[in-house]
Each structure stands twice: as structure tokens, then as C-alpha cells.
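Computed from the coordinates by the stated procedures, all read-outs in this text should not be read as laboratory data. Everything numeric in this text was worked out from a predicted model, so none of it was measured. Cβ atoms are built from the backbone, for glycine too; each structure is taken alone.
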Structure 1
């Protein structure tokens, strides 16, 4: 397996989210989206506490990594105590780990730890959280994730006001740090968030609800041009 790193900022990346996939055949689902030429897959990690849902943990990430997918595993930790678990996710095969500012007591320390573990680091803010909450630490990250829905469930309605925070985030981090959006992203919403400065587009329902996942990914790519 290649040394997988977060793609350098400046390219538009469509990142399928497994939350809307068929968990009974998760490895096959990831192989199918990989055939579309994506570089990353979004692994939604939920603990039933920080968000009202539970998904997967390090053992599942490790099993998926054993399939030798040449994809950046973009692990989004929607969990209460991210610092307790980042080492386990890194050992399982996560390449990039994003944690929530709302759950991090010492975000600078956690960012430093992620880099020491060999992962790129991301910080995320919920729709209600102002950009000011991450302003001091966002430039230390490799990617900033702006939630455009409330985290915890797939197929939610896109929140326009939350998406507008991308504009300010891009001003803070400049052109060399990725800005990711997650929630309600489809070909209709893609031009909006790209115009605000997003370059990393997480899409779940818009891809995995379609019979032809490759065509669904290409539709988002086309919309971003």
C-alpha cells in the first residue's frame, strides 16, 4: 500500500461518506467508489454520546485497511473524547483524523499529537458554532471541516447559513489548507460551497442512494467545474 497523504490543497476532491452505504458489504461499497477515481473516503465515527447515533470504531477501520484500498481514510470523529481514541484510529489505518472543536479541551495539543502519529489533522465545527471558535487553531490544521447539517445522521437538509461560514474559514486559513464541507452536498449544492472556497466535498446520500455510484460522483465533479 502506498504512503497515503491528504491531497495537496488546490484540487477539488469528492469524498464519499460511508454513512449512507450498505454496511453489510462495506468493503465492496468502498471498492466501487474507488473505481471512480476518488482519492479519499470519509469514515463517520459516532459514539452515541456526542451525536445521537453509533457507527464504527477502530476494529472496522483496520479491517477495511486490510483490503489495501489506496484511499486516504478521512476519519471524522464525532465523539466526546477524541484525545482518548486518536492513537487507536491511527494504528487502525486512518490517514487523516478530524475532531470537533466542541469536544476538544486542548485542540492545540491534539493537533500536535495527530501530527506525531503521522496523520494529518482536521478540526470541525457544528452549524451553531461560530468560526471564531476555531480561528486560533485552524491554521495549525491540514483541513477544516464545516458541517452543513447537524452531525449524526445522513440524508439531512443542507443548511445554507452554515455553509456561508466557509467564506470566513477560507479567509483564515488561506489557499494552502483544505476546507471540507459535509452535509447535504449534491450536484445542486456543490457550486455554492465551491464558490465560498470549499475544495473537499463530502457526499453520502447523493452517491450511495444511486444505483450507479460512479455516475453520481462524476455528477458532483462536473458541478464543481
Structure 2
């Protein structure tokens, strides 16, 4: 059985290697025109999901699991939420340090999402973005999922913005409906609220975004099986 220290090191190494291999510019629309519409489609799926659950900007307390440098939390700031209600946790020290420099008002914590120090039932919403795709050790994934459920209030929400295909990459595990049901106890600990479609499969989406952007969203609507990223919302029972 893995110790907490070995689990943390494995998870930290996984994300460090991802950032090193992909680079910060990979998903930067200012430098990479292939991701502009992918980012817009991501945001569309998140906005539609938040509309469906009736996000309360004035009272909700929100946690971003695997928050990185706080990009997703900054999006919520743009939606009108106050920084004191926004929390994030990440295991990569350099990402947390960068987030604290950029947005010092956010509550960012360096820590292991599979063993969070937050009290039970602390948050109205716990969310993640492209976290579970990159976790190939299911014991670690299960630990993170269980902690997300634990820290959410009864009747609160979990929002998973992730990829339902693994693209044949051995370093990815698809976040399929079956995997979500297994990790989050859909039907016992949680219930499904909604699914909203987001970005196209990356090779096609980046091609369209760069060269034929007008076709990006029509292709999403006409060929839903080509949409790889989905936002799933669960409610804690």
C-alpha cells in the first residue's frame, strides 16, 4: 500500500511532467491560435452547467481541486464571485506560488487533494478541470473523488470538467460516465444533475480553431460524438 508521502510524490511528479512536456503556452490562446475556440467551448460548457444549478454568487463557497495557478477561479471572479469565497488546492508548489502572485486575494493551498484538511461539508461546490484524465492510478483518483464528496455540503454540487476520451494515450484515463459513477458513487453518494458538452477532440478542434473557426461550434452541434470534453454536475445526497 502506498504511503501518503509516496502518493503525493507520484501525483506531483505526474503534473510536473505534464507541465514540463506541454509547456505553459500550449493552452494560451494569445500564442496558440489552435486553442482559442477550445477555450471558448470549455467556458461555454461550464457556464451552461452553472446556469442549470443556479449558482449563487453571494453565498456559495467554492473549492477548485487541482487548481494550478488559479485560472478556473479567476474565471469565477469574472462571473462576479468574491475572492474570499473562492478556494483552491494543488500539489505542485510552483503552480500555487504563481497563483498567489497573480491573485493574492484567492485562498490557494499547497496540499494533497486525496487528504484535504478542509472540514467536512465546507463547500457548496467542489470542482475540477482536467484532473482525473491525467491520474492513471485509480486508488489516487478514488481518494480525490472521495475527498471532494466529503468536503461538499449535503445537497451541494460537484462539477467535473474533463475529457471523456483518453485519445489512446497511455498517460491518460478517460473520464467516462462509468468511471464517474464508480469514483463518485452516482446513485448512492451522489446523483447526476446534468451534462453539458464543451470542446471538440483536440486534433480536430485545434485545426478548426486555427484555420476554419466559423465551423467549430456547428461541428459541435452536428457531430456530438466528436465533442471530447464534457462538464458533468453531480449533487451530493
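Among candidates 1, 2, the computation of Rg and Dmax of the Cα atoms in Å, for residues 158-213 alone that gave 11.9, 39 used structure 1.
Can you spot which of 1, 2 the value 1.6 was calculated from, given it is distance in nm of label points 7 Å out along Cα→Cβ at positions 126 and 142? Mind showing how you got there, number by number?
On the way: 1: 2.7; 2: 1.6.
Corresponding structure: 2.
Here P(r) over Cα pairs in 10 Å bins from 0, in percent was derived from just one of the structures 1, 2, and that gives 8, 32, 40, 19, 2, 0; the source is 2.
Out of 1, 2, which structure matches -12000 when helix-only ellipticity at 222 nm (-39500 (n - 2.57) for each DSSP H run of 4 or more, over all residues; to 500) is calculated?
Derived from 2, not from the others.
Can you say which of 1, 2 returns 21.8 when mean count of other Cβ atoms within 10 Å over residues 118-125 is computed?
Numbers: 1: 21.8; 2: 16.4.
Computed on structure 1.
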